Every structure is written in structure tokens, then in C-alpha cells.
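Participant: Heads up, there are several structures right after this.
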Structure I
Amino acid sequence: MWKKRKPAIQIKSRDELAVMREAGLVVGRTLRRLTEEVRPGITTADLDAIAEESIRSAGATPSFKGYQGFPATICTSVNEEIVHGIPSADKVLRDGDIISIDCGAIVDGWHGDSAVTVPVGEITPDLQRLLEVCEESMWRGIAAGLVDARLSDIGHAVETYVRDQGDYGIVEEYVGHGIGTQMHMDPPVPNYGEAGHGPRLSSGMCFAVEPMVNLGTAATVLMDDDWTVVTGDGARSAHFEHTFAVTEDGPWVLTALDGGASHGFLGRDERIKDGAQP
């Protein structure tokens with residue numbers, strides 16, 4: 001009896017990582033601009049228009065628009081919406097809201113994918129803490145993405161950190177993923193699980209790590225538009241994501257403008273430019 005082979009994880013060359021970095025920078029700059037534009041009174045459709053202009057003016061293509069029929073350039077998920085919220089002229093941001101903005105771009109066939117949750121005006125301390133916990137859990141997951149580590153070490157790091165911070169719900173139905181010549185590639189990268197399982201990580205692999213953490217339970221509901229996912233109990237949710245490459249020198253965060261340097265990661269684009277191996 002033949003064993004079913006597990007799909008191979010795409011390995012990128014130095015030159016291919018350099019192009020992914022360009023796509024990552026387009027995404028990072030777009031999200032920085034969108035973060036600056038978030039304010040009470042702006043609509044999610046306004047943000048979508050800004051995102052499309054930002055991506056296309058950089059010579060890149062939006063990853064999301066038209067993907068499996070998705071109608072917009074970014075996903076805008078407000079308050080209890082976890083992921084895949086569709087921008088709308090009727091969705092007006094208000095003081096005290098939080099909005100998760102997920103953004104992707106393609107450069108020469110290579111993808112970058114990142115997300116951030118942004119406060120609208122003044123938010124409550126418990127919401128601010130939710131954002132901090134979710135973002136830090138993402139960085140903990142990325143830090144586990146080392147050569148010779150196991151894939152499940154990433155999700156274990158995310159889950160361990162969140163569990164240590166309080167009674168938050170970690171979404172399990174929607175996970176991170178491999179990324180490269182496609183936006184979503186094998187393998188899936190859960191935000192939970194035991195360490196020490198799955199394939200060993202090798203230099204040149206790229207993953208999108210994207211924890212989604214709820215202020216209440218982990219339960220989710222898919223809305224009638226077949227895209228927007230909301231919390232089962234109506235509690236608010238945060239979502240952060242970065243694309244990173246596994247390298248011999250540690251994670252290189254391709255969608256962070258500083259490459260992850262502010263969090264102690266590689267952060268040096270010169271390493272790829274000077275001819276060193278990834």
C-alpha cells in the first residue's frame with residue numbers, strides 16, 4: 001500500500017526572497033498609510049480605495065481582489081468581525097471601535113500578506129490589552145520559526161503566550177499558511193498545538209503567521225455573505241499577521257518595514273543583496 005506523500009514546502013532562492021521582500025514592503029507601506037487614515041467618520045470603502053491606489057501606484061497587484069470572488073483590495077473586520085470583512089460605504093468607523101485590516105500584494109508573481117488591528121479614536125483598556133496580546137503572540141510565533149525547528153513550534157509559541165495572558169479565545173478554524181508564488185500554500189500554520197511536530201523548517205521557507213484572538217470565546221460564525229467571520233458571542237476580536245522567511249540567521253520579516261529588526265530579528269536587507277545564501 002502506497003503512503004500518501006505530504007505536499008512539499010516551497011523553498012525560495014535568494015533572488016526569489018528579494019522579490020518577496022519587495023511585495024512585503026508594498027504591503028507594509030500600504031498598511032502604514034491605512035493605519036494613519038483610520039479615524040472616526042471614515043468608511044471601510046474609503047480605506048479600500050486608499051489601499052488599491054497605494055498598491056497599484058507601487059507597480060504591484062492586490063492579492064485579494066477577485067481571489068475566489070472576493071470583491072475588494074483589503075479585508076476590513078470591525079469589532080466582533082474576526083476576518084474577511086468586506087469594505088462598504090455603509091460601514092462608518094466610530095470612536096471606540098477596533099478594525100482589523102488584512103492586505104496582500106503581488107510583485108512579479110510573488111506574494112506578501114500582512115494584517116494589523118487598529119484602534120479608532122480612544123478604546124477601552126481591555127481592548128488595548130487585547131491588541132497587545134494578539135500582536136505579541138504573533139511575534140512569539142515568528143521567533144519560533146528557526147532552521148531545524150518543527151512547524152508546530154510556531155503555533156505552540158502563539159498559544160502558550162496567549163494562554164499565559166488571560167482567558168482569551170484563540171480562533172482555530174482560520175490559520176496561517178505557507179506563502180510564495182501563491183498567497184495560500186501548504187502547509188497550514190495553526191495558532192495552537194503541541195511543540196515538536198510537523199516538518200522541520202529549512203532556510204528559504206516562507207510562512208504567514210496570523211493569530212486571531214477574541215476577547216470572549218473562540219467560537220466563530222460565518223455570515224450570510226459567505227466571507228465575514230464573526231465571534232460566536234459578539235465579543236471583539238483582534239488579528240495580526242506578518243509574512244516571514246526562515247533563514248540561517250533567524251526569521252526575516254518580509255512585510256515589516258524594518259524586516260523585524262525592532263523585535264530582534266534579521267531585519268537587514270543587505271544580507272540578501274550581498275550574495276549571502278538565505
Structure II
Amino acid sequence: MTTEANGAQEPKGDADEPGWEVDPDDESGAAVVATVGRQLRLRREAAGLRAAEFGRLIGYGEDLVYKVEGGKRIPRPEYLDRADGVLKAGGLIAAMKKDVEEIRYPKKVRDLAKMEANAVEVGLYSNHNIHGLLQTEEHMRALFDVWLPAYTEEQMERIVAGRMARRAIFERSPAPALSFVQEEVTLRRPVGGRMVWRRQLERLLELGQLRNVTIQVMPTEQEEHHGTGGLIEVLKFPNGTAVGRSEGAFGGRPATDPKDVRVLELRYGMIRAHALTPRASRALIEKMLGET
């Protein structure tokens with residue numbers, strides 16, 4: 001790292017760090033970044049600072065300053081903090097962090113995270129992969145590495161960051177009731193290699209110890225199975241409303257009509273009934289871990 005005269009440090013390679021680009025297809029997100037960039041430029045110019053001088057004072061390159069002010073790049077939190085101090089904004093620029101913190105994540109992920117943040121009860125059934133909320137970072141990166149067509153490095157970082165941010169649901173207070181049903185095969189697949197697989201199983205055991213989290217395994221040998229339609233998600237909210245989604249129902253679109261949600265609740269309830277109990281599921285995962 002290089003240290004400027006005022007003590008600011010420029011993160012090595014920050015100008016090219018993936019994951020902070022603006023998604024051109026995310027109109028609402030791009031509008032927020034453009035507004036923040038415009039405010040930064042106006043304040044900089046009002047202070048009589050050229051882009052190069054301003055960048056030196058906050059520890060970033062001139063090119064990055066132009067990208068941020070032009071709405072082409074999402075400013076990092078520390079960028080806004082330093083800009084606030086240099087421009088003597090009294091916290092007004094630093095306050096913009098709240099406006100841009102979520103824009104780094106894909107819009108679909110932001111919308112889903114907002115629903116999860118408000119839900120008091122969440123039911124999730126996964127049959128292809130371990131559910132994203134349960135995945136370790138290593139596991140999810142291994143999954144995305146083999147996706148076709150391949151993700152660019154920028155896309156990869158944006159998706160991983162969004163999925164990692166959703167894990168805040170486990171730290172909410174009051175804690176929502178979280179129920180997961182995983183197909184046995186998703187737990188036996190050594191995604192990313194043996195060590196990544198081991199850490200993923202350990203993560204499941206760790207989360208399963210939380211009082212508000214229930215993890216059940218659907219045995220591959222189970223004959224009666226109501227989950228052949230694919231993934232199911234059911235979220236319930238404090239006001240009594242609910243939203244559900246399933247790959248095999250309603251064209252995969254979110255369902256809010258009570259009758260449609262009831263169909264998904266029925267399917268999910270039957271899936272849970274035919275899965276192993278939480279205690280038996282934990283024992284199976286421990287056995288898998290011992291075999292790795």
C-alpha cells in the first residue's frame with residue numbers, strides 16, 4: 001500500500017478490483033450511483049479541488065474519482081468516509097453509504113434479501129444444491145466456477161457478495177424461524193474438493209445448533225416424495241401475509257395469492273413430514289463428515 005501525505009492509504013489494485021462495477025441492466029441501482037457521483041462532483045468542484053488532487057487527498061487514483069463521479073463505479077464505504085472528511089461535509093457524504101451499500105448486489109438478490117429481512121418464518125426446500133443461505137463462501141465459489149457459460153470475475157464477485165450478505169438473516173433479532181429440507185444427494189456431492197466439502201458439512205452442523213434453525217435431510221431412498229417439482233420457498237410476514245415460489249408451480253414466479261401460497265405450504269409440509277427428523281438428519285450429516 002502507498003501512504004499519502006495526509007495519511008490516507010490507497011488499497012492496492014482498488015481501481016481494478018472486481019465486484020464494484022455498476023450493472024447496466026440495474027436501472028434503479030445505476031440511478032442511485034449516478035446521483036451519489038453527481039453530488040460528489042459538485043462538492044469537489046465547490047471546494048475548488050481538481051479530480052487528481054482530490055484523489056490524492058483521499059488515497060485513490062484520478063481515474064477512479066472520475067468513474068465514481070460519472071456513475072460508472074460504486075464507491076466503497078471508505079471512499080465516502082474519506083471524501084466526507086476532505087470536503088468537510090459534516091457526515092452528509094458518509095451518510096450516502098446507506099444508499100449505495102446494497103447496490104453492489106444484483107437486483108434480484110436485493111429484492112429477495114429484503115423479503116427475507118422482513119419474514120418471521122421461512123421454509124426452504126432444495127433439491128439440486130445446498131441452499132444458498134447454508135453455503136460456505138468456498139462452496140458457493142466452487143459452484144459458480146463450473147457454471148456455463150462462465151461468469152466473468154466481476155459477475156462472480158457481485159453474486160458471491162450478494163449471497164454472503166443474505167446470511168445476515170441468521171443474526172437477526174428477533175430471530176425468524178428458519179426451516180430447511182435438503183436432498184441427501186446435495187450433501188454427498190464433494191463440491192470444491194474434500195476440504196471444501198468437510199467445511200460445508202461443518203457449517204450445516206453449526207447452523208443446525210441455532211435454536212431458530214431446523215435442518216432436515218430427505219433420504220435418497222425415500223419412495224413417497226412431494227418435492228419432485230423442484231425448489232420451494234415460503235416466507236411468512238408479521239402482518240399475516242406470505243409469499244411463495246416453486247420451480248414447479250406458477251411458472252416459477254413468486255405467488256402471493258393465499259390460495260397459491262397454500263398449495264406451496266401443503267407441498268412443503270409433506271416434504272418435511274417425509275424427511276428425516278432434525279435429530280436423525282444431524283446424525284446423518286455427522287456420519288458423512290466422519291467419512292470424509
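Participant: Upon calculation of volume of the Cα convex hull per residue in Å³ from the atomic coordinates, which of the structures I, II produces 162? Could the numbers behind the result be given before it?
Facilitator: On the way: I: 137; II: 162.
Structure II accounts for this read-out.
Participant: Quick check: 0.50 is what I get for FRET efficiency 1/(1 + (r/R0)^6) of positions 88 and 112 (r between Cβ atoms, R0 = 25 Å, to 0.05), calculated from one of I, II. Which structure matches?
Facilitator: The correct label is I.
Participant: Among I, II, considering only distance in nm of label points 7 Å out along Cα→Cβ at positions 152 and 192, which has the greatest calculated value? Write down the numbers at each step before the final one.
Facilitator: On the way: I: 1.4; II: 2.5.
Ranking I, II on distance in nm of label points 7 Å out along Cα→Cβ at positions 152 and 192, first place is II.
Participant: Check the numbers for mean count of other Cβ atoms within 10 Å over residues 24-31 across I, II and tell me which is largest. Don't skip to the end; give the middle numbers.
Facilitator: On the way: I: 25.6; II: 13.1.
The structure with the largest value is I.
Participant: Here is a further query. Who wins on FRET efficiency 1/(1 + (r/R0)^6) of positions 64 and 184 (r between Cβ atoms, R0 = 41 Å, to 0.05) among I, II, i.e. which is largest? Don't jump to the answer; show the numbers that get you there.
Facilitator: Working: I: 1.00; II: 0.30.
Checked I, II; max of FRET efficiency 1/(1 + (r/R0)^6) of positions 64 and 184 (r between Cβ atoms, R0 = 41 Å, to 0.05) sits with I.
Participant: Something else about it: Given that helix-only ellipticity at 222 nm (-39500 (n - 2.57) for each DSSP H run of 4 or more, over all residues; to 500), derived from a single structure, equals -14000, which label among I, II identifies that structure?
Facilitator: Details: I: -9000; II: -14000.
Structure II accounts for this read-out.
Participant: Okay, moving on. Quick check for you: by distance in nm of label points 7 Å out along Cα→Cβ at positions 104 and 240, which of I, II is greatest? Numbers along the way, then the final one.
Facilitator: Details: I: 2.2; II: 4.1.
When distance in nm of label points 7 Å out along Cα→Cβ at positions 104 and 240 is calculated for I, II, structure II comes out on top.
Participant: To continue, here is another question. When relative contact order in percent (Cα under 8 Å, 6 or more apart) is calculated, the result is 22; to which of the structures I, II does this value belong?
Facilitator: Details: I: 22; II: 17.
Source structure for this number: I.
Every number here is computed from the coordinates shown, using simple stated rules; none is lab data. Worth saying up front: this structure is predicted, and the values here are computed from it rather than measured. Cβ atoms are built from the backbone, for glycine too; each structure is taken alone.
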